[in-house]
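Colleague: In structure tokens below, several structures.
Every read-out reported here was derived from the displayed coordinates using simple, explicitly stated rules and does not represent laboratory data. Not measured: the values here are computed from a predicted model. Cβ atoms are built from the backbone, for glycine too; each structure is taken alone.
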Structure P
Amino acid sequence: MRGSALGRADGEGLRERKKRAMRRQLSDTAARMFLERGFDAVRVADVAEACGVSEKTVFNYFPSKEALVLDRLEPMAEALRTRLADPALPPVAAMVKILDQEVRDLVTALAEAADADAALAGYRKFGELIRENPSLRAYQNDVTDRFVDVAAEALAARAGFASDDPEPQIAAAALLGLWRVQFRALRAQLRPGRPLAEAVEAVAGEVRRAARLIEDGLAVFPLNAGPGN
């Protein structure tokens with residue numbers, strides 16, 4: 001499921017819209033083919049042919065075959081930059097807002113689907129595709145590491161640290177841990193036959209339980225600015 005494109009410019013031009021539409025077509029086509037035939041059975045050239053473009057064009061948009069699947073995670077990076085940079089929001093509260101938005105986007109996509117049960121089944125199958133393929137799991141871990149770096153940069157900027165100082169690094173790792181909690185909770189709680197609102201409430205409860213464990217420590221993060229303090 002695709003998240004909202006946070007940070008998209010309101011004045012996006014025709015060229016940018018066309019590029020975004022092509023990127024989405026490539027990603028959506030690849031996801032459908034991977035789900036139907038398996039990740040290893042589909043080549044990048046197969047995705048290119050299905051979209052009527054060259055293999056080189058695919059690689060102009062995506063650096064790897066794995067990126068075609070996990071392109072759906074990219075809105076998280078912009079959300080981290082935006083929310084965690086806001087000095088008015090404590091870090092944990094900012095992260096919870098990011099995760100709440102991610103769930104709202106997912107719920108909207110499921111609710112708007114012509115066949116909600118089929119959409120939910122597709123979402124669950126998509127998660128299984130990632131879990132069962134070593135290269136996709138490794139790529140997802142790499143993406144998470146990059147998100148930790150993005151979060152550390154945002155936190156460091158608001159608190160007067162360097163991004164590689166231990167304080168923003170450990171704070172960012174803890175915050176991205178909440179994202180992992182939500183990912184696993186969604187997998188466990190979103191099940192066919194279960195009311196969507198009930199499942200979402202259960203997911204939010206798990207995230208907030210985890211958030212309480214780190215909230216006290218990170219509540220003082222902006223106050224102890226600077227190395228050696």
Structure Q
Amino acid sequence: MKLSELAVQSGVSTTTLKHWIRVGIMPAGQLRNRTTAVYEQRHVDRARLIAVMRDSYNASTAAIRSLTELIDTDGVATLDVMNACQAFALGTPEGVGTDPDYDVYRERTYELMRRRDWRGYPGAAERGLAHAPAQAAAVGLAYDVDELMEYADALEPLASRNITALRPEGSPDEVARRMLLAVDARARQLVAVSSLAHAAASIRLAIDRGVAPPDLAKPPRAEGS
């Protein structure tokens with residue numbers, strides 16, 4: 001296909017595609033003659049992946065290059081690509097896996113993993129779960145292992161269904177694109193549910209204290225009821 005067709009199939013402008021090729025995050029096409037190059041499905045997959053990293057994560061060229069260089073490594077395993085996507089999506093700082101300031105949070109993560117027989121060490125998700133409780137503790141939200149277990153009780157059944165829906169097959173670029181979209185959508189959904197639960201708890205407390213009417217902020221009745 002020509003560059004114009006690649007632009008149509010990927011949803012990315014020819015100007016942007018040329019820029020991505022120039023900075024080295026998009027492979028060049030196969031030269032047909034001195035002025036014309038042709039492109040394949042792998043170029044479509046790469047362009048769609050970069051678009052997700054740019055649009056959903058506001059990623060820098062350097063961050064995009066880090067992931068695409070891994071994908072382009074000969075013999076890279078799908079699990080390695082998925083781990084790299086988690087590292088990219090979580091944005092966990094370098095050194096969390098060894099920084100002594102995170103010792104207590106790493107141990108909580110390891111204890112959670114031991115109790116549930118969760119595998120994933122060493123990995124981006126494990127490091128992320130050492131980093132996130134540290135951030136929470138800094139604003140007064142300390143989560144111990146038992147509280148993390150409550151979250152895990154709710155999320156583990158969902159994880160199996162999510163993995164099935166993710167379909168970890170196809171080109172590495174397509175696997176990475178679907179995973180990054182899924183991580184972003186899942187995070188937004190969890191934050192939205194958590195926000196609604198906190199809003200409801202605040203309203204319930206106000207009602208219990210008698211400073212708000214008992215019918216405050218109820219959702220509309222279901223149709224037909």
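Colleague: One of P, Q was used to compute distance in nm of label points 7 Å out along Cα→Cβ at positions 125 and 213, and the answer was 4.7. Which one was it?
Modeller: Q
Colleague: Using the calculated result -24500 for helix-only ellipticity at 222 nm (-39500 (n - 2.57) for each DSSP H run of 4 or more, over all residues; to 500), pick out the matching structure from P, Q.
Modeller: P
Colleague: Can I ask one more? From which structure (P, Q) was Cα Rg over 2.2 N^0.38 Å calculated, if the value obtained is 1.30?
Modeller: Q
Colleague: Another question, if that's okay. Work out which structure the value 13.9 belongs to, where mean count of other Cβ atoms within 10 Å over residues 37-44 was derived from one of P, Q.
Modeller: It must be structure P, since only it matches.
Colleague: Taking 3.9 as the value of distance in nm of label points 7 Å out along Cα→Cβ at positions 157 and 197 derived from one of the structures shown (P, Q), identify that structure.
Modeller: P
Colleague: Just checking, which of P, Q has the largest value of mean count of other Cβ atoms within 10 Å over residues 77-84?
Modeller: Top value of mean count of other Cβ atoms within 10 Å over residues 77-84 goes to structure P.
Colleague: Rank structures P, Q by FRET efficiency 1/(1 + (r/R0)^6) of positions 13 and 181 (r between Cβ atoms, R0 = 41 Å, to 0.05) and report only the one at the top, that is, the highest.
Modeller: Structure Q gives the largest value of FRET efficiency 1/(1 + (r/R0)^6) of positions 13 and 181 (r between Cβ atoms, R0 = 41 Å, to 0.05) among P, Q.
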